[in-house]
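Please treat every number below as a calculation from the coordinates, not as lab data. Just so we're clear, the structure is a prediction, and the values are computed from it rather than from any experiment. Cβ atoms are built from the backbone, for glycine too; each structure is taken alone.
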Structure I
Amino acid sequence: MATDVTLRINHSIIDTAYADQDSAVNNFIDVDDVNDIFYFNEGSDVVADGEVLPSETDLNRAATLVSAIAAVEVGKYFLGDASDGLLKEIFLAGSGNYQYVFCCSFDGDTATEPQLEAWDDDDMDSILLQTLGLGTPANSWYKGICTTTNPPGAAWTGTPLAGSGASNVILLNDGSGALALATDLYFNFHISIPAGSFTPAIANPVLAIIYTTN
């Protein structure tokens, strides 16, 4: 049987592993990879945890304000939970020193080490979006870091995610190779908008967990 993966987000301010969470309180929410959407912005009264899924107007009003002289980190990270039509804030996402934020739960072994990639769309054959560096992976706004074995450290920089090149993916088992059994792997993620990025847009990149099975 092929190994499956479930992506979960920590919907709490408690930096605890999925397996170690309080049994009475489920801090992690399973992501529906078909219907759920991630939203990245500064938040507002209506773009907030527990609010209904936002309109394009709501998102425009909650957009991050860019700077001509300095990079700006996006302040809020949300899961748009389609099952109940509500926003769920990923409170520990960003460049803080938090380890158990995005959880990739594998139900068996793998033939290759799972890795996190970013693409323009689900064809996964181009990285031409402005947010992915307009074809230059090093300029991607999306930064990730593996936190499976250790916290990322304060104000971590991370790896720019764009395409499948070795310098622009995150090895989710911290470089230790394929999985031998069911395992939970972790990463954190933030978005840093370069100085002078004044082209307005709503980007819809795809984040993909890539691996092969035995």
Structure II
Amino acid sequence: MSLFVTGTDTGVGKTFTVRQILRLLNLVGRRSAGMKPICCGDRDDAALLLAAGADGLTIEQINPLWYTTPVAPFTAAQIEKREFNLEPILSAFAVLQQSVEHVFVEGVGGWLAPIAPNFYVRDLAMQLQLPVLLVAQNRLGCLNHTLLTLESIEKSGLQCVAVVLNDPPGHNEIATATNRDVLKQLCHVPILMNIEEKATFFPADWVTLPGLERCPTLST
């Protein structure tokens, strides 16, 4: 199974979510990898995914394109005078698919973050032809951002398999407490809560995702 993991924005918990999935898959003996095709600024997210995934992989496989400028890829490419090349990303993804059972491809920024002229994170997901896991931070504004992104995913012709709500630390407000129930009424995809950092089983509703059906859950 491979999934494309996108977010409603930058900093909403995409890397955290992928790391928790990889950690739990490793606990049940599934070889898996997180891929961060494009990094801008540092390579910290890619390094975290590399550490959480299967042994024997390299940072270049996890992150084939690295801009050192901490801005959107489109802007970084202009500043660094580099032309975007999709081929290394497609090649690295193909190698990972042959090396592990599960690949989780984490986009950069949000769904419409620009990568190159007329090429967005959305278009990268379309090139890979992967189902999409959408991550949102559970806070005020989450409903609008989630619904807009979900609509765009579906208009692109891709399937959104679920929305993951990450609770920001220290937030205890009415929106945080009600967003999941509201989204369940408004969306036709599963609305999942984030996996706890020390969890040793997938929450039961997570095993509705493609490829996770046979994973142990807290109820087993």
With mean count of other Cβ atoms within 10 Å over residues 96-103 computed for every candidate in I, II, 17.6 is reproduced by structure II
For distance in nm of label points 7 Å out along Cα→Cβ at positions 80 and 144, which of I, II scores largest? II
Output 1.16 (Cα Rg over 2.2 N^0.38 Å, for residues 64-127 alone, calculated) maps, among I, II, to structure II
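Where does the value -11000 come from, among I, II, when helix-only ellipticity at 222 nm (-39500 (n - 2.57) for each DSSP H run of 4 or more, over all residues; to 500) is the thing being computed?
Checking each candidate, the match is II.
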